[in-house]
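Computed from the coordinates by the stated procedures, all read-outs in this text should not be read as laboratory data. Predicted model, so just to flag it, every value in this text is computed and none were measured. Cβ atoms are built from the backbone, for glycine too; each structure is taken alone.
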Structure I
Amino acid sequence: MTRLTRAAAAALLACSLALPAGVATAAAPDPSAVSATQRARAAVLPAPTGPHAIGSTVLPLVDRSRTDPWVPTADGRALMVTLHYPAARPGDGRPAPYAPRESARLHAEQLWPGVSGDVLARTRTHSATDARPAPGRRPLVLLSPGFSVSRWTLTHLAEDLASRGYVVASVDHAYESYGMGLPDGRTLTCVACTALDGGGVHPGVVTTTRAADMRYVLDRLTGPKPVWRYSGLIDKSRIGMAGHSIGGASAATAMVADRRIDAGINMDGAFWEDLPAEGLNGRPFMLLGTHDTTHLPGGTDTTWDRTWAALDGWKRWVTVAGSDHGTFCDAPVLAGHFGLPQPELPVDRAVAVTRTYVAAFFDQHLRGRDRPILDGPTPANPEVHFQHR
């Protein structure tokens with residue numbers, strides 16, 4: 001892929017690396033509207049909408065064939081993967097935690113001042129740790145988070161996809177979040193934040209590195225010596241990838257680098273590399289973003305216009321009125337619970353729109369199920385607009 005110029009990178013940096021809860025457009029709510037009691041109470045993620053109970057397991061991985069670009073002295077490239085998958089029955093296993101305590105503390109300190117990291121870590125999920133999987137062969141969806149934040153910021157989407165019958169692998173990329181907890185008790189912090197902010201490193205290093213990360217994850221999940229005991233659940237002929245912010249840009253980069261990925265979604269991220277002349281070789285891709293001056297056609301993020309023109313297969317450009325950059329992850333749920341600033345789009349609609357359109361895309365392109373909701377506007381989703389129809 002062709003790297004963007006330094007000037008273009010500088011113009012787009014603020015958009016692609018924006019923090020999920022730091023870009024809310026509404027005024028701060030009245031502090032008296034959220035009591036100290038509620039702030040001390042753990043949030044609850046929205047209930048999944050599919051028919052399956054959900055299992056969850058965490059896989060620590062280290063790719064020792066590569067040097068970590070942020071810390072070359074590290075022992076390989078470390079990744080943490082959370083798998084969500086359809087479980088055989090409800091209540092099979094203890095409730096899965098939302099986030100490691102230290103990781104949650106570091107994220108809260110940077111993103112949500114005044115929110116207790118301990119309370120954030122105790123956010124209630126709908127998954128059971130190491131539950132026995134339901135039988136069947138399942139499509140796999142890879143998820144990559146926004147820059148500086150952890151994989152657990154995509155949990156409500158991961159759980160919903162798993163409840164609908166997908167295996168979902170949410171990936172933490174070493175030294176690219178405020179805190180990535182390791183099994184040995186260490187927490188890796190965001191070395192890459194400093195490198196990009198003041199070190200002159202091009203953000204394309206993030207997307208190309210994440211593409212290699214996803215290749216390694218696929219090798220370890222679907223290769224000859226899989227790391228997960230239930231890897232037979234995965235249908236390796238049906239693989240998709242979605243990401244938020246720079247994680248969404250990484251979905252396109254990963255598809256160029258790895259033909260095993262059949263379909264991709266970029267949720268509100270600027271692209272840091274141009275597609276090659278052959279595009280994605282006919283594979284489907286969806287842009288899902290804000291309905292504002294950033295990600296409307298002709299908007300300030302010109303990489304969407306350029307990438308749209310280069311996409312050579314089935315494609316959609318979908319924008320959501322009232323949304324902001326954090327709409328497409330767990331930020332609306334957490335901000336709503338803790339009384340933090342919110343965009344115009346209500347929390348329940350942010351969750352429903354993200355889940356509905358992501359699931360419809362993967363249903364159509366990984367399962368061959370026609371989803372007319374992807375054909376254009378619907379009365380049930382008045383916030384959703386289709387561009388270039």
Structure II
Amino acid sequence: MTQQIAILGATGSIGTSTLDILNKHKDKFSVYALSGFSRLDRLFELCQQFLPKRVAVAQKEVDAFTTRLQDAGLKIEVVGGQTGLKDIASDSQVDTVVASIVGSAGLESTLAAAQAGKRILLANKEALVMAGELMMSAARHANATLLPVDSEHNAIFQSLPQAVQQHSENIHNIDYGIRQLWLTASGGPFLHSDFKQMQMATVEQAVAHPNWSMGQKISVDSATMMNKGLELIEACHLFNLPEDKIKVVMHPQSIIHSLVEYVDGSILSQMGSPDMRTPIAHCLAYPQRIESGVQRLDLYKMSQLEFLEPDLQKFACLRLARQAMQAGSWANISLNASNEVAVDAFLQKQIRLTDIANINELVLEAMSTNANSANTINSLQQILLVDGSARQAAQMAINRLSLK
């Protein structure tokens with residue numbers, strides 16, 4: 001029996017890579033549902049190619065997209081908005097949900113998949129950044145399976161003992177001897193630039209990642225190192241560790257994707273070409289392996305592998321992420337929300353690249369005055385309230401910068 005797959009965020013880079021793998025293994029996987037909210041022409045092409053049973057679009061696009069499918073002779077149910085996404089994520093016919101919607105927009109549907117006990121290929125890091133405790137609790141309660149698609153988290157997952165892969169609490173068992181985890185970071189396009197060069201960076205320069213092909217938002221996050229900061233927070237939840245047990249090391253070649261350090265002095269890593277199809281294929285087939293279509297790594301051509309300590313003055317967003325994880329849920333939610341607003345303002349050329357970190361720090365300071373002293377945020381409603389307040393604070397900071 002083929003595995004029924006729902007891809008939330010089908011027109012993005014993760015969705016595209018996932019569909020490329022599924023197309024190579026039609027005997028193992030079937031596309032049951034797709035979603036896309038902006039690139040509707042591309043989504044329509046995917047519907048024609050993969051013939052899903054259901055598709056989700058923005059609520060305002062439901063009628064027009066339904067008509068378009070009907071005119072093409074396609075009998076596909078169209079659902080809309082967050083309600084439609086959650087309905088697909090929890091559909092009883094779905095075996096696996098690929099959660100690849102960028103940003104906080106993917107939170108509710110990913111949570112719905114966890115609550116429904118699905119096998120989740122997690123590419124939406126914001127779901128754990130904003131709602132890590134809630135998400136992990138829901139997954140445990142419903143017996144859902146969370147498999148990390150981010151190349152760094154997937155590399156750590158592959159380098160852990162099977163007993164820890166299956167039950168994250170085993171990471172604290174001394175018999176497995178895990179000392180700490182290492183997240184690698186490419187450093188993005190400004191690794192060897194000074195702060196003044198970053199201040200003058202254009203949008204085009206910021207989104208030109210030297211190794212990976214990604215969407216604009218994630219590319220900007222890589223340029224500021226916020227992407228690594230969000231991954232640090234995500235890793236704490238995924239692997240059940242405090243932030244001081246997770247280190248970050250700059251690795252410009254993006255060949256070693258992350259590492260696990262053991263108490264006996266061993267360091268295990270996962271290596272591969274910088275292509276997201278590798279971790280996606282690993283998650284789709286886990287615990288087996290399938291062909292991904294990725295170009296094989298040629299060890300004979302690898303002349304140098306570098307490892308550098310991060311500059312936390314230049315890449316202040318990484319420092320802020322560690323501070324947020326120390327402060328707790330409200331800070332993680334606030335940092336993620338502020339960063340999404342600030343990145344959008346940079347992409348709209350309203351602020352400089354280096355202003356993103358300044359805005360994020362201002363928002364954390366502003367939100368700390370209203371933080372719950374008990375730091376208890378255990379519902380989606382509370383999460384969204386903090387998220388909304390942080391977005392307002394970020395926009396106010398941007399407006400003040402614009403006036404200057």
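The table below gives the values:
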item	result
With distance in nm of label points 7 Å out along Cα→Cβ at positions 191 and 343 derived as 3.3, matching label from I, II	I
Parent structure of the calculated result 14, given that relative contact order in percent (Cα under 8 Å, 6 or more apart) is the read-out and I, II the choices	II
Read-out distance in nm of label points 7 Å out along Cα→Cβ at positions 159 and 175, computed value 3.3, structure in I, II	I
Origin of the derived value -14500 (helix-only ellipticity at 222 nm (-39500 (n - 2.57) for each DSSP H run of 4 or more, over all residues; to 500); candidates I, II)	II
At a computed 26.6 (mean count of other Cβ atoms within 10 Å over residues 167-174), which of I, II	I
semi-axes √(5λ) of the Cα gyration tensor in Å from the coordinates reads 26, 25, 23; which among I, II	I
For 3.0 (distance in nm of label points 7 Å out along Cα→Cβ at positions 207 and 327, calculated) the corresponding structure among I, II	II
